[in-house]
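Got some structures for you, see below.
The numbers here are math on the coordinates, done by the rules we state, and not lab data. Treat the numbers as computed from the prediction; the structure is a model and nothing was measured. Cβ atoms are built from the backbone, for glycine too; each structure is taken alone.
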Structure P
Amino acid sequence: MPRTPSSPILLAGLLAGAAVAHAALPKQFDAIVPRALPGTPRQWTYASGAAELALAVGVAHPRTRRVAALATAAFFVGVFPANVKMAVDARRRSPALRAVAVGRLPLQVPLVLWARSVSRSAAAR
């Protein structure tokens with residue numbers, strides 16, 4: 001299978017990399033967990049990392065790819081509030097950090113579309 005920008009293997013790699021980052025650098029992720037959620041931010045950090053790892057495995061495997069890619073699209077929508085919190089919190093940070101935090105917001109759209117594209121490609125097989 002060719003490795004194109006819509007490749008499921010690249011999407012799985014992105015998800016797996018994010019999962020590792022959640023485990024290796026949890027403090028950074030704890031800071032963006034919306035406080036309205038029950039439990040501790042660390043629980044949500046680890047849970048989202050575990051979800052990303054499960055999604056990566058599902059997207060990588062052809063038999064589960066379609067459903068896992070759809071779940072990935074939903075996951076990307078679901079974590080959007082954390083990106084909004086990051087942007088709101090960045091108001092008191094340097095202009096560079098504010099730009100990065102605000103710049104992440106529209107990036108969720110191509111991620112959702114990428115996951116949907118992987119799902120559609122898997123369904124067409």
Structure Q
Amino acid sequence: MQVRLTMATEVRDSLEIVHSSEYLNFLKCYFRVFSTILTQLTKPQFADSIEHKVRNVIVEILNRLPHSEVLRPFVQDLLKVAMHVLTTDNEENGLICLRIIFDLLRNFRPTLEAEVQPFLDFVCKV
């Protein structure tokens with residue numbers, strides 16, 4: 001788990017690549033890995049642990065992704081991952097996921113029309 005944390009932290013700290021022509025390649029390589037880590041390989045943590053730090057760093061990376069046209073093919077999956085973390089994780093990661101969701105809904109509204117209702121259902125449930 002420590003190796004995952006180190007690698008995720010290094011990716012987060014060198015995130016300027018997303019502001020270059022390599023952004024699409026970055027997404028193609030890393031997005032599926034991040035999604036798998038958040039939805040399958042780690043479990044939500046409610047205490048400060050290495051697993052929590054890994055999840056938090058990955059959620060921070062996803063929050064920092066520029067909302068350009070390059071991101072468009074990943075928007076549906078990013079929203080699903082953010083909703084998953086929002087509904088299962090601790091408050092710290094949930095708040096970051098709320099920012100991701102709001103930014104996606106603001107920037108890619110026509111693409112995400114069908115996804116608004118599940119989000120509103122969650123808000124009402126809370």
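A value of 2, 11, 22, 23, 21, 12, 6, 2, 0 was derived for P(r) over Cα pairs in 5 Å bins from 0, in percent; which structure in P, Q was it taken from? Traced to structure Q. The value 1.1 for distance in nm of label points 7 Å out along Cα→Cβ at positions 20 and 60 was derived from one model only; which of P, Q is it? This value belongs to structure P.
Please state which of the structures P, Q yields -25000 when helix-only ellipticity at 222 nm (-39500 (n - 2.57) for each DSSP H run of 4 or more, over all residues; to 500) is computed from it. So the calculation was done on P.
Can you tell which of P, Q yields 25 when relative contact order in percent (Cα under 8 Å, 6 or more apart) is derived from it? Answer for the origin of the read-out: Q.
Each of P, Q could give FRET efficiency 1/(1 + (r/R0)^6) of positions 68 and 92 (r between Cβ atoms, R0 = 35 Å, to 0.05), but the derived value 0.85 comes from Q.
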